[in-house]
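Below you'll find a set of structures to go through.
Throughout, read-outs are computed from the coordinates displayed, never taken from laboratory work. No experiment lies behind these values; they were computed from the predicted model shown. Cβ atoms are built from the backbone, for glycine too; each structure is taken alone.
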Structure P
Amino acid sequence: MEFETNKSLVMNIEEIKSQHKLLAEWKYDVTPIDKGYSDKTLYINVSDNTIVSKDVPAEMKEKFIGGKGYGLKYLWDATKPDTKWNDPENEIVISGGPICGITQYSGTGKSLVVSISPQTNSVMDSNVGGYFGPFLKFSGFDAIELQGKSEKEIIIYINGVDGKIEIFEAPAEAIDSHVLAEQLTEMYADNDKDRKNVAVVSAGKAADNSLIGMLNFSFFDSKRKLVRLKQAGRGGIGTVFRDKKIKAIVCKVPGVKGNLNNVVDLKAIMERGKTFNKEMRELDDDQCEMKTKGTAHLMEIMNDYDLLPTNNYKFGSHPDIKNIDSEEWKRRFTQGVPDGCWIGCNMSCAKGIDNYELRTGPYAGQKVIVDGPEYENAGGLGSNCGIFNPDYIIEANFYCDTYGICTISWGTLMAFVMECYENGILNEERTGGLKLNFGNSDSAMEAMHQLARGEGFGLIAGLGVRKMKELFIEKGWGDPKFLHDIGMENKGLEYSEYISKESLAQQGGFAMTNKGPQHDEAWLIFMDMVNNQIPTFEDKAEALHYFPMFRTWFGLMGLCKLPWNDVEPTTNAETDEPAKVPEHVDNYVTIYNAVTGHNIDKHEIIRQSERVYNYQRVFNLRRGYGTREFDAQPYRAAGPVTIEEYESRAERYDTQLKEIIGVDPEGKTSEEKRNIVREYRESQYEQLLDAVYLRRGWTKNGVPKISHLKDLGMDLPELIDMVTPHQEN
């Protein structure tokens with residue numbers, strides 16, 4: 001299959017490179033990986049261009065494992081309790097983990113990015129695919145710390161071929177990611193075949209002008225012969241990256257071969273990989289259809305269960321779903337190509353739309369590859385904004401990526417803006433002429449282009465939901481209580497794209513997260529709402545202990561969560577705990593032991609994660625957060641805010657009033673009934689917090705108990721000092 005490459009996007013590479021100025025150079029011996037680790041990390045300060053290698057202490061390796069654990073430890077050590085996101089001392093830390101980079105099992109190319117967030121003012125972690133995480137490790141480093149602020153635009157080049165780090169002043173390259181990644185891949189590849197050995201980290205123009213900037217990690221698609229992008233989207237880390245004047249990080253390796261991780265038992269990994277590949281080959285078409293639809297297979301499923309966010313989470317379904325359902329995306333996605341974002345992954349879920357001609361913005365008329373949309377993008381940019389136009393979703397998805405905008409945040413904040421507009425909180429005068437009612441794709445698209453240009457209402461939107469609420473309240477626009485009810489953020493981070501009203505466990509899975517509401521920590525809707533597998537508070541608390549800890553483990557290892565439960569063995573339903581997919585859990589235990597030579601079991605997976613999870617909770621406490629009040633949720637996540645919302649599901653709510661709450665709805669107004677439902681649901685959520693805190697070993701205020709930290713082996717002096725004033729009598 002031939003794909004059109006848009007060469008007009010790439011300036012003359014030699015002309016661009018001629019404007020580079022070498023600012024620093026550091027040579028090193030590439031440390032071979034042993035049992036999944038090099039035990040060395042790279043530190044770069046872009047204020048003074050310091051470049052050093054650090055040895056990883058044994059205690060750090062034991063307690064923090066890798067990935068997010070390493071990121072949190074380095075960020076804690078580098079910052080103070082009052083460090084702001086744009087202070088030079090704030091760091092961006094990127095780390096894979098011991099399993100990151102193996103090629104014999106699907107989903108092993110992930111890395112975790114950690115920083116102080118512009119949106120939450122606390123610790124943010126974001127997982128991402130692409131080739132950079134594995135390539136960094138193959139270049140001899142288990143993590144990279146980026147600190148300081150450059151005065152000029154720079155590119156950092158990690159040359160894992162020759163063992164050399166270079167920092168260049170780089171004024172001529174593009175900012176937008178799809179152009180910049182092409183430019184740098186071509187610049188640093190020796191020839192066409194070498195392009196697969198180059199990976200680029202970048203952001204985009206909108207990251208310069210907003211708090212919601214994200215990072216793109218590139219990978220070269222050898223079939224298409226095109227550079228593609230995966231995103232570390234959450235929490236504005238791309239904004240931190242651009243604030244440091246880093247235009248890109250480039251990493252190059254000699255190539256990828258069978259056992260660069262130098263594992264202990266390659267045969268065991270290959271056997272598990274072979275079994276998984278057979279499941280994908282034989283079962284995927286009848287299960288999630290990841291190979292043909294990716295995560296977009298969820299669209300009509302969520303709609304059918306009243307879970308698809310529509311009009312700022314007011315509703316959970318829409319009759320126009322057929323316009324953006326999974327069959328529409330299957331038709332648009334290029335089929336029959338190995339869509340993996342890391343070598344050896346057989347899920348092929350990194351779907352793409354080829355030769356898509358853009359209609360708006362600076363690249364109008366050009367044909368590009370669009371990565372996705374995934375479910376979150378289609379649900380957020382589309383249905384949540386009342387937009388059921390697939391071409392708008394594709395175009396907005398592309399521009400979010402290249403501009404460096406978190407698609408989840410943009411979809412959720414634009415839905416908030418649209419509800420504000422329809423309620424008179426915003427109007428054309430306040431939006432600079434943009435008609436931002438639900439369904440208005442043209443104005444939504446223009447707001448995004450404004451943000452990239454650094455002008456107009458787009459700049460206000462780029463603040464995110466929390467700061468928009470504060471701004472609107474300060475200006476006297478709208479009722480503060482209503483704004484807080486409909487503003488779908490927690491801890492400053494916008495919600496991802498699921499309706500949680502009928503799943504108390506999912507409400508906790510969103511609002512009790514350490515970083516803010518993100519589905520990658522605990523997705524419990526089907527267990528709770530559909531299958532009623534966790535009916536009691538204790539059941540829900542157990543699920544809200546296990547699943548966040550298990551999913552945290554992926555972020556310690558360099559793993560993607562999708563191969564865990566987006567295809568299941570045929571016998572999975574017959575197991576004692578089908579929601580955990582025990583056969584796949586056993587795969588991960590086996591692979592970890594085969595990589596590292598350790599001998600852990602499935603219980604130690606949870607304890608490894610608990611150590612890091614509790615550390616992050618205390619890190620939040622150090623930042624001035626990390627207590628019960630910050631686990632509060634906007635009421636829209638729990639139930640109907642408006643009369644319209646109540647009446648749209650009146651039969652359901654009236655039945656619940658009578659059968660669950662014990663109140664006869666007869667003769668009561670919709671307002672009275674809505675208020676009774678609210679009081680009940682808010683009480684239920686408080687009881688859930690009590691149950692989960694107890695299960696997690698925390699105080700009633702949500703602070704880890706000293707006894708629990710000791711039990712985990714995390715009674716580190718800095719943690720004990722933080723939690724001691726918060727212990728219960």
Structure Q
Amino acid sequence: MKILMTTMSMDIGGAETHVLELSRALVRAGCAVTVVSCGGAYLPALAAAGVRHITLPLNTKRPAALIKSYCGLARLLRDEQFDIVHAHARIPAFLCAMLHRRLGFRFVTSAHARFRVNAWLRRASAWGERTITISDDLKQYLIDNYGLCPDNIITTINGIDMDRFSPAAAASPDTAALAAQIGLQPESRRLVFVSRMDTDCSLVAEQLIAVLPGLRARHGEVELILVGGGSDSARIASLAEAANRAMGTAAIHTLGNRTDVDRCIALGDIFIGVSRATLETMAEGKPVVVAGNEGWLGTLTADNLAAAMDTNFCCRGFALPRAEWLARDLDDLLGRTPEELAAMGEANLAVIRAHYSADRMAADCLAVYRTLTPRRLYRQGEVVISGYYGFGNLGDDSLLACILDNLRAVRPDLRVTVLAKNPRRMRERFAVRCIGRMNLPAILRELRGASLLISGGGSLLQDNTSTKSLLYYLAVIRLAQLCRTPVMLYANGIGPLYRARNRTRAAAALEKIDRITLRDPASLDELTALGIRPDPARITLTADPAFTLTPAPASRISAILARTAYRPDQRYYAVSLRAWHMLGAADGMLGEQAFIDEVSRAITRIHADTGMLPIFIPMQAGLDGAICRTLLTAAPEGSLLLENLTAPELCGLLSRLTLVVGMRLHMLIYATHMHLPAIGISYDPKVDAFLSYAGQPAPIIPDHAFADTLADAVGAALAAPDTARLAARDAELAALARRNAELALELCQ
């Protein structure tokens with residue numbers, strides 16, 4: 001894979017070191033890497049690793065420099081066919097995003113820290129098809145401040161080169177030579193602080209200078225080594241000189257920018273700092289005090305390791321450091337025996353070995369690169385996908401994500417066009433070409449050049465929603481047939497079709513469709529009832545694409561729940577309902593208020609019987625949010641409402657819950673996918689059909705006072721959980737779901 005990295009500079013700094021280590025690891029993985037920046041101290045290290053460097057003034061917003069950088073990048077991208085462009089700072093990302101719109105390369109951005117935010121900068125900031133961050137709190141920052149989709153943000157690590165940063169560095173002759181050069185006392189104990197010395201990074205350096213005289217008075221010969229340069233380095237050096245004069249000895253050493261950070265760290269017995277430098281020190285097997293301008297965590301131990309890892313060892317969100325806290329931490333460490341300090345260092349080294357290798361960081365990035373669409377721009381897709389996309393429905397939008405993932409797993413270079421509402425938003429969300437679902441001229445142009453129309457997934461051929469909806473999807477199918485483009489119904493549910501005229505229309509269309517895959521046996525029965533002849537070569541029973549969904553990682557779910565009143569010691573279950581007024585109160589069915597009252601009674605009894613609390617989850621905020629909020633007001637204290645989850649986040653959340661009570665089909669599918677009992681409330685035949693196919697309990701029919709029936713069903717599911725059977729069924733359905741993509745692409749030959 002040929003990769004272009006762009007960053008502001010390759011001088012000393014955390015982000016720059018990240019680019020260096022990532023580039024080295026990618027080269028080890030067999031990639032060809034080119035880095036573009038304004039240059040800096042790391043250029044020899046790049047060259048030694050076999051990484052080409054090109055110099056452009058990407059470190060400044062001056063108009064002349066921006067124009068020069070833009071033109072230079074444009075020439076480079078036109079002359080060389082890079083598989084991936086990966087931008088690592090705001091200015092490079094801005095320029096690469098403009099070129100991405102012109103040239104269509106695969107584009108990834110990285111966020112290494114929090115950016116300054118205002119209205120102008122928010123609009124000017126550019127993001128790739130995927131964005132890579134180094135901690136979950138930084139991911140949440142991007143979601144909150146820039147509106148990025150959580151599913152498009154991938155968290156990796158600050159990978160460490162463990163050949164360079166290792167306990168062996170302390171015994172290196174180069175380290176001894178550096179100690180002599182600096183003038184360190186042979187018997188002294190040494191504190192090391194490594195950071196860029198800018199005004200927003202130098203607080204701890206100033207505090208360490210202030211506390212060192214007291215540490216020396218209490219513990220004898222203690223020296224402080226400050227490594228790093230920046231806008232505040234002259235002031236810090238002046239403070240160090242003044243402190244040395246006051247102590248009558250050169251106990252504080254300011255080294256400025258260094259490329260031999262491994263040797264600088266090896267000089268010390270105890271490290272103070274944050275971020276990448278902390279990880280590098282841990283790789284050298286030394287104890288650390290985690291403290292920086294964004295917060296203080298104190299001496300790293302097993303008790304606060306998880307909190308440190310959650311913020312990538314940056315302490316974001318914690319109390320700002322104080323000199324007296326640092327003095328207390330260092331008094332404790334300086335009072336420990338060498339054996340105790342060595343044991344702490346060994347524990348830190350074990351963390352790096354387990355979680356923070358540079359090769360793992362490169363593997364994470366390569367996995368992201370491979371999820372993206374083809375490098376070249378295209379004006380027509382080989383495959384056109386039609387469905388209920390772009391309306392904010394969690395289930396349907398997740399279907400599109402799964403269909404795209406499954407198709408690309410078979411054909412990574414497949415060109416796809418999606419018919420969607422809000423095509424620009426959907427294009428950004430799914431990194432796929434989108435056109436308006438009502439743009440008839442564009443749809444015709446697309447279908448004339450396509451090899452396949454996919455209609456689905458979901459229940460598109462039904463009139464339960466409206467006849468208008470049915471006519472739209474039939475019209476798209478008919479347009480494809482007029483263009484002589486093959487058509488596939490992709491894991492569809494068929495029906496219900498209540499009106500005789502609509503049944504005739506659907507049957508006529510289905511008779512001419514080239515391939516049909518169905519998500520449940522009831523849909524196969526409905527085809528037979530419509531008069532469609534069974535034909536195994538054309539009609540196949542598979543499963544819903546959502547069974548191939550990958551849940552969000554546990555760290556992301558913990559970050560979401562940390563923003564709520566969630567209690568880890570409390571048992572919860574999911575409740576996901578849709579607005580009952582959409583269904584009416586005909587044929588003895590409950591009206592909206594009576595339905596809400598019955599569900600509320602059931603929730604109260606479930607809490608009394610089991611102690612469980614509900615977490616209300618709207619699947620389509622505009623339609624489901626009101627009923628969920630109404631139920632929350634009457635629910636037992638401690639109940640929660642979680643809105644705006646993505647499908648992977650929802651599946652990850654379900655792994656923390658006990659069971660699901662739901663109406664919408666995809667909530668019940670996600671429950672089965674996560675091996676949870678699903679108590680369905682029937683409002684549509686598709687719910688009943690799925691529960692039967694998945695082996696879940698029969699649905700509750702809300703046509704009477706059903707609160708006790710619902711509570712009894714929950715009790716029965718808890719009394720006899722069958723996780724192993726649900727896990728086996730999930731595996732079967734996932735294999736069938738992946739079969740849909742294989743059958744679709746057979747039509748594209």
Structure R
Amino acid sequence: MKSNVTLAEMEAAHNLLAEFSYEKQPVERGYANRTLYINLSENTISEKPVTDEMKQLFTGGRGFALWRLWNAVDGDTRWDDPQNELVIAGGPIGGTTSYPGLGKSTVVTISPLTHSIIDSNAGGYFGPYLKFAGWDALEIQGKAERDVIIMINGDDGRVTIEEAPLENLDTHKLAEQLTEMYAVDERDKRSISVVSAGQAADHVLYSSLNFSWYDTRRGAARVKQAGRGGTGRVFRDKHLKAIVVRFSNLKGDSNNPADYATVRKAGRRINKEISELDDSQNQMRKIGTPFLVEIMDHFDLLPVHNYQFGAHPEANKIDSTVWKNAFTQGLPDGCWVGCTLSCSHAVEHFHLRTGPYAGDSVMVDGPEYETVAGLGSNIGVFDPLAIIEMNFYCDTYGIDTISAANSIAFAMECYQEGILTREHTGGLELTWGNAEAALEIIHQMARGEGFGATIGQGVRFMKQQFIEKFGADPDFLQDIGMESKGLEFSEYVTKESLAQQGGYSMALKGAQHDEAWLIFMDQVNNQLPTFEDKAEALHYFPMWRTWFSLHGLCKLPWNDILPANNDETDEPAKVPEHVENYTWLYEGITGNPITPQGLVLQSERVYNFQRVFNLKMGFGTRDHDYPPYRAMGPVTVDEYESRTDRYDKQLQEQVGIDPQGLTTVEKVAHIRKYREEQYEELVNTVYKRRGWNERGIPTLEHLRSLGIDLPEVVATIEHHQ
């Protein structure tokens with residue numbers, strides 16, 4: 001796009017392809033009771049009802065999105081088929097302003113990375129505004145011929161598909177342009193939310209989506225990411241440039257709750273805790289998730305050099321004190337109205353050194369812990385300025401920082417081992433800590449050029465290519481390639497936590513921490529000593545955490561702020577007072593009383609349905625529930641010898657083998673055999689607890705007990721018996 005194109009010229013170049021008017025109606029008890037369906041191939045727009053059965057079985061949010069996608073695709077549908085859909089949904093509790101963290105959306109589609117079902121969530125204002133504009137979910141199918149923008153005007157009751165040839169693809173430009181274009185005036189900018197990707201989403205399989213909100217205090221559009229699994233790649237494959245929603249009449253009771261007093265009761269309790277306790281706990285309002293860096297380093301959990309190690313002497317250069325100083329302090333930083341946890345921090349007036357925007361002063365949202373650990377320690381970079389710049393470009397280009405970090409780290413280790421040379425990389429020195437090379441890779445990803453284009457296809461793709469093209473040892477690459485089901489690992493070292501190994505590898509979408517994070521319970525606090533204890537945790541926590549995505553909630557207010565007496569409760573890891581808050585929220589919004597067990601049951605229905613959906617797509621069995629060995633233990637001699645005392649002691653006490661006189665290679669083999677046997681036993685125990693057979697398929701009896709034995713679900717199970 002020419003830099004001197006004005007907003008008026010951009011808008012004038014829009015070509016209206018389709019228009020749909022609908023009757024505005026208030027949300028009732030958290031539901032808009034409609035889904036907006038758009039087919040980009042046909043340029044058609046219509047509405048579908050949200051039935052009582054949908055609410056009963058799938059609750060909302062991720063559940064609604066899965067159900068819509070299930071009915072749109074078959075087992076042969078691939079991510080880039082027009083038949084594939086991109087579905088975005090909030091949830092019945094989402095959009096509440098008197099309780100923190102209620103602005104989430106969930107995106108569901110067939111993933112370019114995993115070829116199965118991906119769900120990825122994001123903050124920002126889009127999910128609540130979509131609902132208040134009249135829609136519980138947005139279902140997009142087909143492919144446009146040229147770049148288009150979908151505009152949902154909740155004030156006028158009008159939806160349009162507009163050809164949009166001139167706007168910049170990159171999010172930091174596009175979100176600002178569209179916020180200004182569709183807002184009535186400066187004050188109205190807070191009424192606009194934009195979903196976009198970026199230029200890299202035309203090339204990179206793990207491209208993300210950016211969801212915006214307008215920060216009135218900073219006078220800028222800011223973004224949160226639905227980062228995992230390539231949602232942005234599907235978005236751009238459909239020739240979507242952006243989705244815009246406008247809703248200007250936000251009120252505290254826009255959900256029309258059944259009992260607003262009960263909702264406010266829950267809000268008062270947690271907001272008081274945040275006000276009194278956050279500064280002495282995790283300082284989410286000053287630092288956010290990067291408070292974890294030094295904690296992970298202390299417990300040998302911080303990924304270093306492609307997860308070879310768990311700590312580094314230079315970790316202090318990127319720890320929480322650095323980010324506390326880098327982030328603007330004293331401003332409320334919630335990514336949804338009324339979120340008092342306010343963890344969405346930003347680096348302002350950052351001067352870029354590289355790439356197409358070199359010399360520009362920009363605002364950078366984040367970095368979050370995952371980005372600091374991934375694009376920091378995991379690739380050996382301990383320069384916060386380099387991390388901030390990589391963070392900015394990944395966001396505006398539409399690149400998932402977790403997958404990018406692990407893909408670069410994998411390539412760097414291959415370079416370290418001589419599998420790759422400068423000839424292979426186009427002259428790039430992929431040595432640990434080479435921030436300039438990492439930045440160049442990110443710019444190449446955005447252009448779809450050079451070795452960056454290869455790294456942009458993800459770890460699973462690179463493993464196969466390096467075997468075929470460079471003669472690499474397939475067993476070694478399988479061991480060090482930190483992906484499961486095709487999705488790169490979140491940024492935690494799991495070698496000493498069997499429960500977390502299962503939490504990542506048995507996760508429905510791949511190795512993502514939003515399903516189960518059990519490292520502290522298992523490794524640090526030793527609260528899960530038996531297989532049965534681990535299996536119970538791997539049942540409860542994935543089911544519980546699913547609940548947030550059904551309702552449009554962020555999980556951070558659940559366990560990143562704790563009641564003062566939480567340690568005195570019977571099950572402190574579950575944070576029972578906050579679980580009670582959610583029963584109040586659900587009853588207050590919907591009018592339906594519910595117990596903590598009822599909340600988990602809602603999730604269990606959707607969780608098992610998604611497992612069956614994976615089965616429908618050719619996955620969803622035991623074969624796909626294994627991690628790379630590095631997630632279990634030391635692959636190389638260097639890894640073992642970095643922790644010789646620990647591993648020698650384990651050989652003696654756990655395996656029953658005297659390490660004296662053994663070579664390190666022999667010790668590695670003994671440890672491996674033991675840990676792989678332990679993992680097999682864990683899988684057996686977890687499957688039994690979840691009501692699945694030994695192949696990892698939910699039994700018909702279990703599905704009947706959950707009430708999701710729908711004919712098409714039963715047919716899928718029977719087909720795979």
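Sorting P, Q, R by mean count of other Cβ atoms within 10 Å over residues 211-218 from high to low puts P first, with the largest value.
Suppose distance in nm of label points 7 Å out along Cα→Cβ at positions 251 and 491 works out to 6.7; of P, Q, R, which structure was it derived from? So the calculation was done on Q.
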